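Heads up, there are several structures right after this.
Derivation of every value follows stated rules applied to the coordinates shown; laboratory data play no part. This is a predicted model, so every value here is computed, not measured. Cβ atoms are built from the backbone, for glycine too; each structure is taken alone.
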Structure I
Amino acid sequence: MPLPDLDSLPPMQDLRTTSVTDQIFETLYARVVNLTLPPGAKLSEAEVAAQMGVSRQPVRDAFYRLSQTGFIQIRPQRATTVTPISVEAVMQAYFIRSALEQATMRVAALRLQPQDWDGLDRLITLQEQASRADDRGAFHALDDRFHRDICAASGMDFVWNLVRDNKGHMDRARYLSLSYGASTAWLEHREILTALRARDPDAAAAAVRDHLAHIQDILDRLRMDQPGILD
């Protein structure tokens, strides 16, 4: 596969809140997740460094971190490539996320206040709009925000940190499903919110469990539609 178009990579002087390596890592991480860098895409330290206006060392460090997440494969004297989506890694991420979020929903059902419910309702409305506009990037960001805000409002910010650190492989598969699954996702968010408003811990936990469990259906569909994208 040819090198992807990297012309739009941001120069580092535009981003000053984190280290250079962190910025490169986060930028490339997001592009692997949203498939701007699809499985099989080749990456060049020299090209990324030139596009982002940095030396090769922080790019090398970012590449190493990406390889540790399983997103890229670095082979000496051979091209660095984006890996296929690992089914095993996706299911491990699902197990972790489902367990953590079910527990969090039980807490959230008892702790969230009306202003929290209203904020979540606004996010779902924005998700619906993004779904109808087929704005997958906005939808994915709002999806994360919905789950993150529930953790934060419950006083369980640390849970979202753990989820975020483990969900990347799951996100790659989920992003591919947004062309047909986004409408289902925001409707299920309404079911979660209904359970939270009712202060029903069991219903809230069950709603998020069922919501996240669609990952198996997504993998099954990918096996049929894009078998080469999975490992």
Structure II
Amino acid sequence: MKCFNRIRISRSVGLIAATVFVGSAAFAGGKDDPFLIMGKLDQLEVRDTEGDDPLVLEGALWAGYDLNKFWLKAEAERVDNESEELELQALYSRAISAFWDIQLGARKDFQPKPTREWGVIALQGLAPYHFEVDASLFIGGAGRTGLRLEAEYELLFTQRLVLVPEIELNAYGHNDRQTGVGSGLADAELGLRLRYEIRREFAPYLGLNWQKKYGNSADFASAAGHDVEDTQLVLGIRAWF
């Protein structure tokens, strides 16, 4: 009987030890924080407009861990094989909650000339009702300041067919006649894109894009012979890896 009790006790101790070991391993696995890299091509599209048809690119690359990441963001527009707009941002991103990151870094506008450099403070994340929001404050030389607000929403018709309305607003604190930027609300852009996800990582789309300049920015554009308002049919692809 004593021998039997010892066997039972030994088995119980072994079971407890195994449970503790497995639980510890699972807990340790839950704390894993691997280094990850992701590239996103949000827009690579041709816009059909009167005259030249611009090629537009918006994308980002990030690398890092769950809480801390390094971001590179790029926006470009080319017409007749020449870049009319080219902007790059390099940012450090830190998660401050489950759905929001704060980002700090630098932005450089290579086009239009002359080039401009800015410091960046941004808040990026998922707002209530699943709106993706990116709000950025820019601080440049000679007292220049800027504010950009971007928001989009994904409306799923099916698991593959997705409609995406989006908006972008840009405002500046001072006139910058050399780059065609006026103080106050400078421009607004509204888009509506319908994409079909052949795979989650690759989706062609078509849609409409509307742009308008306001205030002094509109005056600068008119004086330079540029359109103040434009509606464009767009055709492009969205991809990530």
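Where does the value 3.0 come from, among I, II, when distance in nm of label points 7 Å out along Cα→Cβ at positions 92 and 196 is the thing being computed?
I
Assign the value 59, calculated as percent of Cα pairs over 18 Å apart, for residues 108-211 alone, to the correct structure from I, II.
On the way: I: 47; II: 59.
Matching structure: II.
When relative contact order in percent (Cα under 8 Å, 6 or more apart) is compared over structures I, II, which one is greatest?
Working: I: 24; II: 13.
Evaluating relative contact order in percent (Cα under 8 Å, 6 or more apart) on every structure, the highest lands on I.
Here helix-only ellipticity at 222 nm (-39500 (n - 2.57) for each DSSP H run of 4 or more, over all residues; to 500) has been calculated and equals -23000, so which of I, II was it run on?
Structure I accounts for this read-out.
Another question, then. Of the structures labelled I, II, one was used to calculate percent of Cα pairs over 32 Å apart, giving 34. Name it.
II
Assign the value 17.1, calculated as mean count of other Cβ atoms within 10 Å over residues 100-107, to the correct structure from I, II. Mind dumping the intermediate values first?
Working: I: 20.5; II: 17.1.
Considering all the candidates, the number was obtained from II.
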